[in-house]
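Below, each structure is written out as structure tokens.
Please treat every number below as a calculation from the coordinates, not as lab data. From a predicted model like this one, the values you see are computed outputs, not experimental measurements. Cβ atoms are built from the backbone, for glycine too; each structure is taken alone.
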Structure P
Amino acid sequence: MRYDREHAGVSAAQGAQGRPRLLDEVRARLRVKHYSLRTEQAYVYWIRRYIRSCGMRHPRTLDGSAVEAFLTRLASQDNVAASTQNQALSALLFLYREVLAMELPWMKDVVRAKRPPRLPVVLSVGEVDRLLAQLAGRDALMAGLLYGSGLRLMECLRLRIKDVDFARGELTVREGKGSKDRRTVLPSRLREPLQRQIEQVALVHAEDVASGFGEVALPHALARKYPNAATSAAWQYVFPAARRARDPRDGRAKRHHLDENVLQRAIRRAAARAGLVKPVTPHTLRHSFATHLLEAGYDIRTIQELLGHKDVATTQIYTHVLNRGAGGVLSPLDR
């Protein structure tokens, strides 16, 4: 609702010559380029924050020193992470290049913050068992997919019924990180609970349709190309939200997927009940998936494809638990 009110307020306040406000132009350009709604919200947030930090001056009147000062303040005063600073920079680059059409020489000299290397938190097989034992129902199913299929949290929540192939034992991940599609394994242990979940979704969808609703958000222009796809059971989310919500892009009431905070809280509470001292998040289960496959002897290229990594160097970080890193070295004291 907050997003809807804000968007309506900006749209209502047109310029003196009827031209859309700057943030409306940013939103329109992001949608033309098919950026996700989450990216749209993040970019609008950083552009608004940048303008406010510069005394509400229009970005056209600012130079490179203003951008550098803004990014410096984020790092020195706000102590944001390197990834957060880079997201702010990406938003400003999009503003100047895509919206204002200003290819300024100083933009090429702005340096992105370097992300320090971090080893992933990985649970042992026993710790994963203890964690999953503290979960039940839908939460246990989602956590099982994160660990058993190597899904990212949002990939699990955005999974649609049509992308579950029980016959082949596969899941198809659509538009994962980097807008890439991939296939990954569907654990045999999860087939029956996943089938029950889909049956429950079908019942909820039938009730929505009977009430005059039943639409779901579709990627890009599929709604225009296939007018009936939005109400098709195949396109419904496997893990839908409990209530319908208004889509901020077209204002129609739709059944969105479950909020990510639901599973994040469930896993945090389960880790506490299981007595795990490691910091456990949903992404920890994906790290554990990759590490345990490597321990089982699977080829790193196969694991790279299952994870959807663009570069095998990203996958190689999981070798730190094998006999190729510190864990495989025999200390001279032990000799």
Structure Q
Amino acid sequence: MKRKGIKIAKITILTVVLLVAVGLISPTWTPAIKGDNSISLLEQIDINGTRHEVMIRGNDRRNPIVIFVHGGPGCSEIPYVRKYQRLLEKNFTIVHYDQRGSGKSYHFFEDYSNLSTDLLVNDLLELTDDVKEMLGQSKVLLIGHSFGTYIGMKAAAKAPEKFVAYIGIGQVAAHVQSELDSLDYTIDQAKQAGNQKDAVQLEQLRDPIERGEQFTPRDMIRKYGGAARLIDDNRDYYTGFLFNREYNLLDVIRYMKGVSISQQILLEEESKNHITDIVDRLEIPFYFVMGQYDYMTSVNAARDYFNVLEASKKDFVIFKESAHYPQFEEKELFAEWLNATWRDMAI
């Protein structure tokens, strides 16, 4: 019996090792879309001196181009975003990319000591040119989400001629104001829930948050409904990593490494260099799209920024059932809004 047990243990260990090895090297792709002019591409392209992972999907490659800039920093949406963008793929060619040092664009042994938002902006602008040439189009709609709005705003201000409009979802604004709004919200919700311990712990963070030295803990914002209301954003990542074909196990390791590096460098930069002091005017139309219950990036802070940010055309849009992910939480309404907004641009 002892020998049999040892044999079973060896077989189990070998099976696990083989499964891990397969997971590390298994091929990745994005599923095909039916149609003569459809596009479903997942590949690495050289941008500004390093390889970036790019996913492009759409029912008709002649449709308008939309480039999404993910947040985090470091939090690629490629692992799970397909489930939320099928309606968008009908009328737009959707481009997602893993930013330098993020997700599948993280490369072991590459030096990221020079990582900055300016570098990421330059990457985005070069990507935009490459996508235009690849698809034979001249117009791009730029959409940033969360921390991606910091990069998107700077890109739209630096090279407005490359874009027809800018949309900021979960728009970053005055850092301290946004974090204090988040802190007050989580304290209030903790008290309402009878969680006095959480409320006391959060209140102890007020001084460093007021000094711009700390963020309101994201796990607390998530716990009290200020991150997502209609989806489980963390579970989306887990299921995406496990069941979608865009990432394998090695890519998951890249993702984790990229988050640790990107957030350490870029969050400090954002907290010290407020976007409200960097961009005070856009030469293209812009739209801030916020979930009513967003306390990852405060609605009030975004509105205050919107009120002083100059442009020939601008709009502030609230999705009333959402928190930080209105494009996912209310995907049907978001698709309707984006279609109508594009038509109104009359481009």
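Highest-scoring entry among P, Q, by FRET efficiency 1/(1 + (r/R0)^6) of positions 41 and 153 (r between Cβ atoms, R0 = 30 Å, to 0.05), is P.
Taking mean count of other Cβ atoms within 10 Å over residues 57-64 as the criterion, the top-ranked structure out of P, Q is Q, with the highest value. Here relative contact order in percent (Cα under 8 Å, 6 or more apart) was calculated and came to 20; which of the structures P, Q was it taken from? Going through each structure in turn, the value belongs to Q. Out of P, Q, which one gives 37, 31, 17 for semi-axes √(5λ) of the Cα gyration tensor in Å as computed from the coordinates? Here the read-out was taken from P.
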